[in-house]
Structure P
Amino acid sequence: MMDSGNRPFDDFTRVAGGALGALGALKQELRELVRQQIDRLLADQDLVPREEFEAVKAMAAKARSEQEALEQRVQALEAALQGKAGPQ
């Protein structure tokens, strides 16, 4: 039977490996806790999702375009009415 003279080194390696595993688990747990806190903070802020914001932005742009077109149409109709009424 071969006796290893590196038993203390093997023990140290085993303990260090266990510690690294525990640190990895701790890191994952901390990451999850931070993610939960951020989600909670964002939920409390009552923020609008990007998709909803983009949809409302597009609706506002369309409404403004339609309003500008109607404004031009009203001006044209007013000019036409003034032309028909003639000078008084």
Structure Q
Amino acid sequence: MARNWRCRDGELDVIARQGRSLVFCEVKTRTSTAFGVPAEAVNHQKRARIRRLAARWLAEWDGPRPREIRFDVAAVMGEQVELIEGAF
């Protein structure tokens, strides 16, 4: 539905629909594990910010209300992608 949606408060990487669910997906990429695996970068502060941005996106959206909202994380390390559904 949207990719790299921005407002003055931040950015949502991916907004997608899966059935009747709306999915907000944070994409984290790392080239090595020197600073941890990619999913570890989605800490409490980052999750709170994503939730606030999702609420703002929903407030601006004219479409039908989703039955379910889910927050996923796509952790990318080189060629490997791990999708964590319902990460938070």
Structure R
Amino acid sequence: MKTLISIKADIDVKRRAQKAAKELGIPLSTIVNAYLKQLGREPRISFAVPLRPNKKTAELLQRASRDYRRGRNISPEFSTGEEMDEYLNS
């Protein structure tokens, strides 16, 4: 048996949630139901703030990503630690 729940949500929150659900390929109602089931099993709420790198780290990550896409500054694969040491010491 199913029931309809009406809630008030900020329009931007709803749109971002719908977009995220679509990117995951899961209906938003399925995600909401999963959260409600979890709340029913474990009556507690936890909020998490996503980790965001500081400006310097974000720039380094962008540079590394750009280098990777261009095939620059990429080391070869190693089968042993000795191979890695030899490469790093060369």
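Structures P, Q, R were shown, and P(r) over Cα pairs in 10 Å bins from 0, in percent at 11, 22, 24, 17, 17, 7, 1 was computed from R.
Each of P, Q, R could give helix-only ellipticity at 222 nm (-39500 (n - 2.57) for each DSSP H run of 4 or more, over all residues; to 500), but the derived value -18500 comes from R.
We did not get these values from a lab; they are worked out from the coordinates using the rules stated. Source: prediction; values computed, not measured.
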